[in-house]
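Listed next: structures, encoded as structure tokens.
Nothing in this text is a laboratory measurement; each read-out follows from the coordinates by a stated rule. From a predicted model like this one, the values you see are computed outputs, not experimental measurements.
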Structure P
Amino acid sequence: MISQTLMKKPLVKDGLDYFQDCLEEYVDLIVRITEIPAPSHQEKERGEFVRKTMREFGFPVVQVDEAGNVLGFLPGCDGSRVIVSMAHMDTVFPIDTDVTVRREGNILVAPGVSDNSASVACMLLLGKVFAKHMPLPHPVVLIANVGEEGLGDLKGSRYFCSHVEEYDFEGFHLRPENLVFLNIDGNMGHIVNSGVGSRRLKVKFTGEGGHSWGNFGNSSAIHGLGTAIGKIARIRVPSDPKTTYNVGVISGGHSVNSIAQSAEMLLDMRSVSGEALKDLEAEVRRLLEEAASETRTRFTVEVVGDRPTGTLSPDSPLVRGLLTLGKETGYEFRLEAGSTDSNIPLANGWPSVTMGFKKSENGHKTSEFLYIDSLVPGIKLALLCFAGLLFDAF
């Protein structure tokens with residue numbers, strides 16, 4: 001059995017022993033990360049904390065790249081496989097959000113405590129164990145990355161994957177064909193092996209505007225925008241491949257008695273199929289034209305998000321190995337599609353999955369919380385998953 005073989009390795013035995021008694025250290029680390037605000041594009045302070053922690057934990061090489069990603073490199077004997085793991089630092093919450101963590105019985109409560117502070121902490125503690133067993137069988141690159149959420153548009157993952165060959169870890173250079181990704185995000189029990197693609201548009205309508213009484217009949221940007229939203233809401237999309245759309249934000253006008261000169265919306269479109277996503281966007285753009293014509297308005301479209309699709313076959317060695325390891329350790333992993341840092345490596349043809357190693361609820365809400373008693377079992381499972389790659393078990 002894979003799990004029994006792995007548990008005989010000194011690295012795994014020592015790691016499991018260490019994690020058995022690490023709960024308070026783990027909780028403290030999660031709290032310290034969470035309480036540093038880090039909206040997308042504003043992760044610098046949290047990144048500096050991660051950089052210092054990597055140094056304190058014995059990471060031999062720590063770098064910050066141009067995007068703001070914090071990279072910890074742990075050397076290995078055989079560079080024919082390099083294990084890369086990303087755990088994003090950014091959150092969906094504005095900079096002034098109260099991110100004080102509350103411990104209430106078996107839960108930690110705070111905006112971003114699970115998504116993705118706990119995952120960053122998990123990655124750091126795994127690195128702490130790895131650092132005591134260098135050189136590893138294969139090199140490992142642990143990345144606390146920026147810009148995963150929302151309009152961050154996978155900035156950190158995108159940058160790393162576009163600049164792989166430019167990184168210099170004290171003389172060790174990455175070769176694209178040797179990379180395999182095991183990214184950390186989400187809840188325990190899932191393997192995201194398929195990337196949900198998305199296109200996000202900022203659509204701005206403009207009209208003549210004027211006084212609501214004196215200029216009645218002039219074109220209104222809000223009427224144009226509303227007409228467009230009504231048409232979009234009636235689009236029928238396929239359920240297979242799953243395809244969705246959502247107008248998430250609207251704004252415009254400046255007073256109740258003024259005909260609006262401008263109004264805008266943010267539109268999110270998603271699909272596991274790149275072709276279905278293209279078809280949906282084409283239909284949306286046709287309806288925008290139609291709405292503008294009917295309301296005598298004009299519009300502009302700005303693409304503010306573009307996440308590619310990609311899939312790693314369930315028959316791939318990485319997925320099959322993780323599924324087998326899960327069964328052996330009492331976890332029935334479910335394969336899922338999601339929008340994660342894995343989208344970019346999957347689109348580039350690299351084997352990549354995203355997994356979570358704790359249990360939580362209320363993601364993306366200020367009431368977000370995680371279950372404390374899931375942390376130690378989760379990080380032990382994470383160690384086994386990484387060990388499967390380190391020791392060529394799958």
Structure Q
Amino acid sequence: MSIPTDYDNPGCAQARALNPEMAENYIAHTMAGDPLADAAVESLAALERSESNQLISDCMSIPDGKEPPDAPPEVHALFDDAMSPPDWLDPAALTAGINMFHRNRKTVVAGMLAGVLVEGFSTNISQSFFITGRLRDQGVLRLQQNNRHMLEIFFPGGMAPYGDGWKLSVRIRLVHAQVRHLLNCSEEWDADALGVPLSAAHVGYAITAFSARLLKHMRRLGASFSEQEAASFMATWRYAGLLMGIPESILFHGEADALELYEIGTLCEPEPGASSIVLANSLVNSAPLVIGITDSAQGRKLSQYVYKVSRALIGNTLADQLSYPKQSAFGTLPWFRLQGRYDRFMSRFAPKIARKSNFSNFTTLLSGSRYDDEGITYDLPDHVYAEESSKW
């Protein structure tokens with residue numbers, strides 16, 4: 001098999017020594033996209049943009065007893081797949097994870113922004129975001145949309161067919177396919193070095209981070225949940241991953257399996273480069289704007305706080321590779337847990353004071369979600385560069 005040159009590195013050799021089957025599988029999936037979604041996007045390209053967007057919208061919500069809209073067979077195949085839940089899905093078993101998510105939403109936010117997203121951007125996942133400018137130039141919008149997706153998949157009934165969590169997961173699948181198409185047509189994408197844009201390996205890796213890696217960070221930040229709740233949380237993300245187009249050949253089974261895939265994938269990825277540095281720091285510095293902090297001094301204070309928590313979660317080695325500000329993270333996580341207890345007390349007895357703290361500002365980032373008056377839209381990007389694309 002011809003593999004991308006970025007995955008011919010010492011880390012891949014180490015990964016093969018630890019788990020040869022999983023390492024080979026990960027590397028093989030760097031050359032795989034999403035055949036169903038890629039074919040659907042190709043078929044939609046023949047339509048006018050407004051017609052294509054309306055067709056996707058019509059397919060996303062078909063009233064009971066109504067026939068599916070007239071659409072290319074490739075589009076019908078994609079939605080037939082999305083409407084076919086796997087045998088392992090137990091909708092009732094998702095409830096415990098939903099309850100856990102909302103009970104621990106503050107540590108969810110902290111673990112996602114300061115840990116999971118930054119770690120993800122330290123890999124070649126950063127390349128597609130960097131080239132398109134999606135995070136670099138539209139970081140606030142990206143975080144708001146990410147928050148919205150999380151909220152909807154952990155909303156009761158959100159993952160049922162035509163629920164908002166279901167819709168947003170399928171929408172992400174289509175967006176990934178469209179961006180993959182745009183990057184494949186761009187001279188900036190180096191397929192020989194990087195493999196397929198937004199490959200199955202990278203989306204499969206990302207879902208392990210959003211689930212198992214996030215649980216690990218949440219525990220360190222003071223979250224409390226049972227094994228049953230953790231398993232339910234993982235099941236929600238696993239189903240979301242399937243709807244997002246991750247093939248079961250690289251989709252985790254449970255928390256332990258996801259953590260091992262995350263570790264093997266991390267070893268296989270090259271060390272962070274310039275795109276990772278730009279995107280990780282852009283992500284942290286977008287945090288104040290997501291919740292509407294426009295005062296520069298207050299924004300800097302919050303960003304420095306996020307940097308400190310992030311350094312404590314991801315470790316000094318990666319933080320230094322990402323050019324984080326030099327600071328000690330000693331005692332940060334115990335202090336974060338203490339602040340959490342204090343914040344819960346102050347939110348009950350002195351809410352105005354609680355809202356002014358860096359801890360409170362940071363952990364309310366989930367409230368900065370993207371909700372548009374027109375509801376969920378299904379516009380797709382039409383240019384490889386975000387700043388030159390129509391609104392989507």
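Quick look at the values:
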{"read-out": "Source structure (of P, Q) for helix-only ellipticity at 222 nm (-39500 (n - 2.57) for each DSSP H run of 4 or more, over all residues; to 500), computed value -10000", "value": "P"}
{"read-out": "Which entry (P, Q) yields the derived value -0.22 for log10 I(q)/I(0) by the Debye sum over Cα atoms at q = 0.06 Å⁻¹", "value": "Q"}
{"read-out": "Comparison of P, Q - label where mean projected area of the Cα convex hull in nm², for residues 27-74 alone is highest", "value": "Q"}
{"read-out": "Structure with the greatest value (metric relative contact order in percent (Cα under 8 Å, 6 or more apart), set P, Q)", "value": "Q"}
